[in-house]
1. Suppose you compute Cα extents along the principal axes in Å, for residues 36-147 alone for every structure in P, Q: which one lands on 50, 23, 23?
2. FRET efficiency 1/(1 + (r/R0)^6) of positions 20 and 164 (r between Cβ atoms, R0 = 25 Å, to 0.05) computed as 0.70: which structure among P, Q?
3. When Rg and Dmax of the Cα atoms in Å is calculated, the result is 31.2, 97; to which of the structures P, Q does this value belong?
4. Which structure, out of P, Q, was helix-only ellipticity at 222 nm (-39500 (n - 2.57) for each DSSP H run of 4 or more, over all residues; to 500) calculated from, if the result is -12000?
Structure P
Amino acid sequence: MSLDIYTLFVCELYVLGFLSIIMFFAWIGSQYDRVLGFTCLSLVFTLIAVFLSSLRSSGLHFLPVAVGNVLVMLAYGGLLNAFRRFCGKPIGTHWLLGALLWALLCGFPAFYYSLPKRVLVLCIACIVYTAALIQLVWLARATLKVTFWPAQLLLWIHLLFHLARLFLDSAIPSTLPGAIGGSNFSIYVILESILFVIGLTFTILAMVNEQMQSVLKHASMHDPLTSVWNRRALFNEAEKIVVRCRRQNRPFSAILFDLDHFKSINDRYGHQQGDQILIHFCDIVRGLIPAEGRFARLGGEEFAAIIPAAAKDAEVWCETIRREVCASQPNSIAYSVSIGFATVTHQQQGFDDLLALADKALYHAKASGRNRIAQHPVTAGIS
């Protein structure tokens, strides 16, 4: 049995209705994610537009040609909004330009009653909108490790289809009975539309899911106040550094930091200023830590780091941080830091072992008057 245009039209309505329902519940389940919301709106606009196109078979012209295609432009605009929101960009009003342009052109009889001109404008609009979507996906490539290429492939196929349609669609009104009632190329337009909306719907769902997983992973590994790594992330990454240093026969050091008299800063200046001190300290360390090193907040005013460095280099690095902290006075608040560190002395030592030794060195630095560094095995503190 061959598929006629009417059968394909019914299939497209069914597919659009089904996908609209899926996207609606996905939008609700995501706590009203705006990317899914705009995608759902686009599907609904497309569903109504396809339904209106059936009215050609009843002899109507305004609803399918003017209103229906305005809704198609709004559907593309909704997708543009969805992708812009995905990239963290503002929405604005430019998503309405396609719909406004079509409505304006329909005011000219030479366009309104000319199928070739309508097909030409519609194809160009589809190409422009799809090119914008491709660019937005490209901008989001850093966060799309899995879905980037499927999204790119899908959009490029859609763009190339409409580019080919410019040359292949004769734009001669079809004499076939049915709901679409466009040119003889309509059957291919419907087929491509069905495949595109199915692919795009599930691709967007996958993109949003991947981005959400990335956000959750980032939150689970970073301190919410300072944005540096937390204890869990540090210990996970430290194991990799230890393995790499052992394989390359390189030394590594564990460092502990404790901001001196931090409770007094909170009591005197308030917790908000105390938080700014923590952020300021983290900015200093992040600006000085080696590329292969890792730094994290353990809790409160306590921080830790691991760097692939021998004892002498680690001591120089710690002293540089201590001097930077002493020289800075964020919001006219002076503060200092005590530092303890330990360097690996044999292959069997792990990060946990070194951190325990660094803790002993830190205790010595604080007991010796604070604002100094100490190395394990403990020697005289450097201030």
Structure Q
Amino acid sequence: MKVLITTDMYTANVNGVVTSVKNLIEELEKKGHEVRVLTVSEKLKSHKDGNVYFIKSVSLEAVYPKVRMPISYRHRFITELIEWKPDVIHSQCEFFSYQFASHISKKTGAPIVHTYHALYEQYVTYVLPSQRLGEYFIGKLSKMRLKHADVIVAPTQKVEHVLRNYGIQNSIQVITSGIALEKHKGQMPAEERQARRQALGIPEDHTVLLNLGRLGTEKNLTELLQLLSVELTHNKKVTLLIVGDGPARQELEEMADHLGIRDHVVFTGMVPPDEVHTYYQLGDIFVSASTSETQGLTYVEAAANGLPLLCRRDPCLDEVLIEGSNGYEYEAESEFCSLLDTILQNPEWCKAAGAHSKEIAATFDKGHFADKIEDVYEKVISE
């Protein structure tokens, strides 16, 4: 099967979309499928790297961090891919690269499968004055863009519900993205773990609350800082380890200073992609206050590393967090602190929760994910 994947991002950004796409490609190629990728270049020049085609682009950094817009939709690479005649086109982004998918589909008759990765109304505050206006705009845009998609893949039922509220009537298949479980199976030696925590300035007797991901306003990290400040009023042996970088970092660092908790917060900044998985093992509990996730691969990866989860209540957690078994969901500030204290006072529960987390994460294998996507391809091709 010839599979063309179109995506706005592929190499420059390390995030859930890129991780999901690369995992899918790896598994599809293992199955013997021929996969090509059409994406946006990181510079004002188109180029090709193996089976990956990069179309020249300009920066839209002033609008949104690291976003780039292609400036050629009739490049010879497009012609080459049309002549290649893909059997199916799998679009990963609704914006710029979807134009590529739509154009090539019209020229070749190849069906379009589209994965809806992000809840963009959570991000529009970067460019629009209100989230309500953003929801309206994104709903209209999504409905218009995706009306010709043969199948839409939603990572969770939460996303399916959002799309139906937008008025989208297309066929929707709920398929959770998979992760590379083999990356998360090794156990870091205790001596190395302690040395790395010490190198980050984390006291040996501290419990480490871990958050990993992009530092953006939509991730609601300000809430985690506020919650930590409350916890520290009665428990000083806690450190919040924030792994990642993004446009909100300066604001978060200033807030930590203002709250007087800077000695209990560690910002690692961006870490090398091939080292990201090791940082999960530096934490004791994975924490998140985000409600902007479609699935949240970091939750799954944290679970795969045997961490209990303590996260703001959100439907995207339905498949990965089983209340009381491998973690807890909170709604109010007081609930977070109460649950955290309960966890810290029950080391045996923590151990059992970590084991349960690994069992749950095992169901998110990227191979199973690719099997389900392959079934979707075969169905749309045969129709």
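1. Details: P: 50, 23, 23; Q: 44, 30, 19.
Answer by label: P.
2. Working: P: 0.35; Q: 0.70.
Traced to structure Q.
3. On the way: P: 31.2, 97; Q: 21.4, 67.
Here the read-out was taken from P.
4. Details: P: -21000; Q: -12000.
This figure was derived from Q.
Every number in this text was worked out from the coordinates using simple rules, so none of it is lab data. From a predicted model like this one, the values you see are computed outputs, not experimental measurements. Cβ atoms are built from the backbone, for glycine too; each structure is taken alone.
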